[in-house]
Structure I
Amino acid sequence: MRMNLIEIIKKVGKDKEFFSIGELFRETHIKKEVLWVIISRLEEKGYIKRIAKGKYLIVPLSADKGDYTLHEFVIGSVLVEPYTIAYWSALNYYGLTEQIPSTVFLQTTSWKEHQMIEVFGVKYKIVRVKEEKFFGIKKEWIENTQINITDKEKTIIDCLDKPQYCGGMIEVIKALKNNRKELDFKKLSEYANQIRNSGVIRRLGYVCDFLNIKIKLTSPNVRNYLLLDPTMPVEQKKNAKWRLIINLDEKIIGVL
């Protein structure tokens, strides 16, 4: 029964290395209370590992059952639906930052009771956004599994929208300065308007002005001032064109 069920689990998982209880129930029609007992025993034996509620990783028979896991992006792909790898994680994936985040950042439009989850020793931060902010997503292959990840330009825009999830504006500025030849600034401009946050346009406009990068942006007709970097203390210096409080040392920005 054990090996037969393992084969069924592999069939349910298809080309994936994980499965859900719901999928297994639909395939086997075993009573759920019985299925849970079997799953518990398989987990105790190390044939499967629990990723999240009702979701399990299939451990290959040849693997070291105590240490086996998958790439953190693949694990992240089953924690919430819909999802995309985003913010600091995507910034690092594309080589737009040399910093390696200790947390995997996931973006979703779904409500999740717990925004911080730890799986196999890796921390995952789930960031909920409005539907209109959930775009600019592409597919990438990680360990024979296709995962969703924001494209380079959307990654920059998301980090401008929520700098607290990328290590602050310093990381965004370095990404723009050091990768200007790789980025599509027309797409950046379109995305900045599409995300519907004037703070994104203001931050992007200021940084591009400072770095002498040509980009078509219109300064929003607003009266209030926003912090250039909401993760840093408030300063008095202001930029009237973009209605920003410049709370980063421009001398430091210039030598990044």
Structure II
Amino acid sequence: MRLPLYQVDAFTDHLFGGNPAAVVPLESWLPEATMQAIATENNLSETAFFVHDGDNTFGLRWFTPVAEIDLAGHPTLATAYVIFRSIASTASELKFRTVKAGTLVMTRRGEELAMDFPARPPEPCAVPPTLAPALGKPPITVLASRDYMAVYASAADVASLKPDFGAIAKLDRMAVIATAPGAGDVDFVSRFFAPGQNINEDPVTGSAHCTLIPYWAGRLGKTRLKARQISTRVGDLSCEHRGERVTIAGRCVPYLGGSITL
């Protein structure tokens, strides 16, 4: 069996920026163990698999190198990019059916693709005593949703973090988001650490912005925001807070196309 394979850099307008995602179109779902093995072999932060359900509706699942996850942003953006280019070139909207995140809608918006995702506002939480030492610098405050969110005073604080990934992997949430106010045309910045998912630092994390957008919209008193994830590769996101939903938009650049032999 041969399966198509695409690799796309998401949340960037240039090659080797943003976050690379693998995208695998399927005629029908493979066994979960096979999809997990493919994602492990790809060794990217996520591999997305999709099945065409008819019209402009698709089933979508995401796997890290170690597990299937409930929501992922940059591989969704990359999947939409592949579909708009190869399957639904005249469509303006796509619908993705997911196992745990419901139906996600993708739309073209000029040169960007926009994702309609659930908002996951952070809430006060008990702070593990190991969190601040694991990050290497105490945050101003810590909140949580799916992940811990550590808030710092400045982008320089976030950029200077040297995390202890072994210690972060032992925490009781999937990952840790570090964030701070931005400067100029950037409203806020972030970094994302998920060593428990075999991803020490994710270059650009769309799903983290389901938590970041409600927080910064409330703190800054605005619903439309520009975000930058300041990993080594750097990624830029256009964001909007819409109550129980958020819009996360960005560009994509194709890197490779090939096939998998099973």
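Taken together, the values in this text are just the output of simple stated rules run on the coordinates, not laboratory data. Here the structure is a predicted model, which means the values were calculated and not measured. Cβ atoms are built from the backbone, for glycine too; each structure is taken alone.
Comparing relative contact order in percent (Cα under 8 Å, 6 or more apart) across I, II, which is largest? Let's see the in-between values first.
Details: I: 12; II: 23.
Biggest value here belongs to II.
So Kirkwood radius over Cα pairs in Å, computed for just one structure, reads 18.4; which one of I, II is that? Can you show the working numbers first?
Numbers: I: 20.4; II: 18.4.
It must be structure II, since only it matches.
In terms of FRET efficiency 1/(1 + (r/R0)^6) of positions 98 and 146 (r between Cβ atoms, R0 = 25 Å, to 0.05), which of structures I, II is highest? Walk me through the intermediate numbers first.
Details: I: 0.40; II: 0.95.
If we compare FRET efficiency 1/(1 + (r/R0)^6) of positions 98 and 146 (r between Cβ atoms, R0 = 25 Å, to 0.05) over I, II, the biggest value is for II.
Compute Cα Rg over 2.2 N^0.38 Å, for residues 138-185 alone for each of I, II and report the one that scores greatest.
Working: I: 1.28; II: 1.19.
Looking at the calculated values, the largest one is I.
Can you say which of I, II returns -5500 when helix-only ellipticity at 222 nm (-39500 (n - 2.57) for each DSSP H run of 4 or more, over all residues; to 500) is computed?
The read-out comes from structure II.
For which of the structures I, II does the calculation of percent of Cα pairs over 13 Å apart, for residues 50-113 alone return 61?
II
Name the one structure among I, II that mean count of other Cβ atoms within 10 Å over residues 34-41 of 17.2 was derived from.
Numbers: I: 14.1; II: 17.2.
Of the structures listed, the value fits II.
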